[in-house]
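Structures incoming, each one as structure tokens.
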Structure 1
Amino acid sequence: MADLSFASLAEGKPVKLEKNGKTICVARVGDEVFAVDDTCSHSDASLSEGDVSNFKIECWLHGAEFDLRTGEALTPPAVAPIKTYEIHVDGDSVTVEI
């Protein structure tokens, strides 16, 4: 069963997804889809409320940026990475593997 449809994911507009008790941020960059933990590793803020540019997501609260591909913290104040999740895209169906 798909978690989201590819068509529902607008480029640069992250989406919050609840799955198996986890809160996940799903973002589309071009034809690729990425999933990371929704909570910033620096502060308890939802990354799905942030901005996506290139392969980065910026936390709206303090401006920390993370690489959507690796979860790596790219800019302070965050120093710890965030968890990434595998994505499967099958036609219009997008599934996050947990």
Structure 2
Amino acid sequence: MHIGILTMTFSLPGCGSLKEKRQRMGGMHERFGRNPAVAVCENGEHNRHDASEWSFVVVAASRREVESQCSQIEDKIQRTVEARIIKVTQERL
């Protein structure tokens, strides 16, 4: 069993409230948490409306599958989330 942690930090330029932040970042759990091999959580300071950090824990039978899933998550976020990606880190356990 292989485990990977993908952490992404976002800047939300022009975001004026926590409600707007939820609208822009909303759906992360629904989009990625449906996959039984992926756990999703928002971490960092939840009360900031101009920034957000999310972690995705991916479990798979091989390292290649973990890397592929992390890459797919990152690609989909770049296409669908209305935020600027500031930092991306990947960790293997």
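So if we calculate distance in nm of label points 7 Å out along Cα→Cβ at positions 21 and 37 for every structure here (1, 2), which label has the highest result? Mind showing how you got there, number by number?
Working: 1: 1.5; 2: 3.2.
The structure with the largest value is 2.
Upon calculation of helix-only ellipticity at 222 nm (-39500 (n - 2.57) for each DSSP H run of 4 or more, over all residues; to 500) from the atomic coordinates, which of the structures 1, 2 produces 0?
Values: 1: 0; 2: -10000.
Source structure for this number: 1.
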Source structure (of 1, 2) for relative contact order in percent (Cα under 8 Å, 6 or more apart), computed value 26: 1
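Ranked on FRET efficiency 1/(1 + (r/R0)^6) of positions 13 and 61 (r between Cβ atoms, R0 = 30 Å, to 0.05), which label among 1, 2 comes first with the largest value? Walk me through the numbers on the way to the answer.
Numbers: 1: 0.95; 2: 0.15.
Structure 1 gives the largest value of FRET efficiency 1/(1 + (r/R0)^6) of positions 13 and 61 (r between Cβ atoms, R0 = 30 Å, to 0.05) among 1, 2.
Of structures 1, 2, which gives 1.6 when distance in nm of label points 7 Å out along Cα→Cβ at positions 5 and 69 is computed from the coordinates? It would help to have the intermediate numbers written out before the result.
Numbers: 1: 3.0; 2: 1.6.
Going label by label, the one that fits is 2.
We did not get these values from a lab; they are worked out from the coordinates using the rules stated. Keep in mind that this is a model prediction, so the values were computed, not measured. Cβ atoms are built from the backbone, for glycine too; each structure is taken alone.
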